[in-house]
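In the part that follows, the structures are each spelled out as structure tokens.
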Structure P
Amino acid sequence: MRLLSYTVPGWGVGELLYVGDRLVQHDLPRARPELTGPADDDVVHRVFRYFAGERIDFDDVTIDLSWTTRFQQALAETLRSVPYGEVVTYGELAALAGYPGAQRAAGGFCAANPFSLIIPCHRVVAAIGLGSYGSLGQAYKRRLLALEGMSTPLPHPPFA
């Protein structure tokens, strides 16, 4: 097991936890004591580029989903295909994953998501507005969406 910490100027310190080559957790950067520099890791470098405003995807990052149910795995796979700069509602996410009507459960999955940017739950919004973003709050979610070019993330037809 290895833990990598990284600092993103203006965002804070984040962490990646690996078991072998499999990412098992990703904590987004937030205000914590700053580190001296980035770890020598491909995912860390991509996270830096993402926060610098580059259009980065994490589709090829191997993550540990052994803790998920079939439903949660379907949500994770569906959410990983939501394009950069686009949003879906919790209801749309559930329906696209094959579980129409499971929007509350989709919200619960997003709240417990340990892979922040890799499974981009910030791209999921409520049917009537922004929705929440766990302990980091709506301001952080709004900031991530603004980084992807969305100034007012309102629901629109599904991307699929």
Structure Q
Amino acid sequence: MRRSDREVTNPAELADILRRANTIRLALHGEPYPYVVPLSYGFEVVDGTFLLYFHGAKQGRKHDLIAKNPHVCVEAGIMHHYAETPQGITTVYESVIGEGTAQRVKGGAAAKGLELLLAHCGYEGYECTQTDMDMTQVYQITLESITGKRREV
């Protein structure tokens, strides 16, 4: 990272940024261009590994691209405001970028992923019906790397 003075390395701080952000942007290998899609998500940290969950239809471009190449990149950011400094105008922000592998999950893992997603979206305790589960595909991203950055004024 070019600006190591802005780097966030503490896993608890990285999790806090993910907790406060409301959207991830998922980057996939598309042809001829990369494909990026904003998503609602949930996450957990298990034995120091960040696991992110998202859902979608059981078919479509996102589904097809993950099936072809499950290596993904995710970004979550919080833009707080713009600020004037002696050097000019800047953005006060926090962000994380992670790289990992996406995989479809089913059964209890899918239910847990949706539970985490719904809790992150403000619907903790909401119960999905079997019909909801039948028409939804849940994915888990296991992050192999995660970095954070913060600009404060």
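Throughout, read-outs are computed from the coordinates displayed, never taken from laboratory work. Since this is a predicted model, take the numbers as computed values, not measurements. Cβ atoms are built from the backbone, for glycine too; each structure is taken alone.
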Per Rg/Rh (Cα atoms, Kirkwood Rh), for residues 51-90 alone, the highest-valued of structures P, Q: Q
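Comparing relative contact order in percent (Cα under 8 Å, 6 or more apart) across structures P, Q, which is largest?
Of structures P, Q, the maximum of relative contact order in percent (Cα under 8 Å, 6 or more apart) occurs in Q.
Taking mean count of other Cβ atoms within 10 Å over residues 83-90 as the quantity of interest, name the structure among P, Q where it is greatest.
The structure with the largest value is P.
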Re helix-only ellipticity at 222 nm (-39500 (n - 2.57) for each DSSP H run of 4 or more, over all residues; to 500): value -7000 computed from one entry in P, Q; matching entry is structure Q
A value of 1.00 was computed for Cα Rg over 2.2 N^0.38 Å; which of P, Q is the source structure? P
